[in-house]
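Novice: The structures come next, written out as structure tokens.
What follows is calculated from the coordinates using simple rules that are stated; it is not laboratory data. All of these numbers come straight from a predicted model, not from anything done at the bench. Cβ atoms are built from the backbone, for glycine too; each structure is taken alone.
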Structure 1
Amino acid sequence: MKILVVDDEKDVQLLFQQRFRKEIRTGVLNFVFAFSGEEALDIMKTMEQEAVLILSDINMPGMSGLDLLEKIRKDFEQPPPLVMMVTAYGDEENRNTAKRLGADDFLTKPLDFALLKSKLTTLK
């Protein structure tokens, strides 16, 4: 399963590579990383809808994760990727906006990697 992780914090890449080492090594999960909403859209254009799942931070400079979600839902219809929003702010306003814009799930930071791993393995 290919997963696009979008977060302006670069250490997220190393964290995911450590936490999902076995799944990456065995080819069960394949992570691609973007460090801005704009970069994520550029990557998605070249991936030809290979991203099965997108994990996006909400609070990023420039294009926010909610703006990115809106663009994904408008411009990437076939097949529609699953989008999980991730934020340090689990407030109702962000959660409601994310749901209204078509988010499939909502996770809060710090990420519970055991929970995330179980969600990802049930998607396969």
Structure 2
Amino acid sequence: MHAALAMAGTDAAGIGWVLPDAGWTAAGEQVQRAALDRVFGPAGARPAVAGAERATGVLGPAHPLAHVVLALHGLATGRLLADDGETVREEPLPVSRVLVLACGARGQVCAVVLEGAGS
């Protein structure tokens, strides 16, 4: 994640939305959550972290691709999905950058920062 932020010329404060990969295992979910905490700080201090799982379920290997499409839609419309544990709703995207994560079955991780055309 640090490398993706550096390549995009930003830091954690420059991200408006984080789309984590679906947790394949409890251990993988825990590691991803810990990595987000290290990069963005405690849950209350970081950008919106919400993916498509509540709306679509886990999509297997296609999950990161669905998140890229969702991120591009959010950048085009200036909106993000927010998950409060009860519902999923749209909110304004505060910063026109989205971090998308993809985790492999053997511990591989890919992180990319997508930016809006006006950024």
Structure 3
Amino acid sequence: MASAANSYYELYRGSSIGMSLIDTLDDLVHSGRIEPQTAMKVIATFDKSITEVLADKVKARMNFKGHLDTYRFCDEVWTFLIKDVNFKLDNQNNVTAEKIKIVSCNSKKPGEQ
């Protein structure tokens, strides 16, 4: 998690859309079109926005089965590594994966119960 002033996780920065945003901002900073502070504000806004949109707008459901390989709990974050995973998406065909990683964080903002 970022600083206390920024109460959103930085998890989604590693997603394809997050990486694209960071690459684009990096190019803009290096070409002198924006200041580094502006790029940091954009990234902080991205952290907040993607967290809120995923919580409010995504209603899809999925079930999955697999073999738990590894799990850990550190700094209020659970990480699960699962092998031979079978996903079932809202009455659609099954999807399989050799291995997946699930990272789970508390969705409550600091101060909420």
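Novice: I have 3.3 for distance in nm of label points 7 Å out along Cα→Cβ at positions 34 and 66, calculated from one of the structures 1, 2, 3. Which structure is it?
Specialist: 3
Novice: Match the computed value 18 of relative contact order in percent (Cα under 8 Å, 6 or more apart) to one of the structures 1, 2, 3, and report its label.
Specialist: On the way: 1: 23; 2: 32; 3: 18.
Checking each candidate, the match is 3.
Novice: For mean projected area of the Cα convex hull in nm², for residues 26-73 alone, find whichever of 1, 2, 3 sits highest and give me its label.
Specialist: Looking at the calculated values, the largest one is 3.
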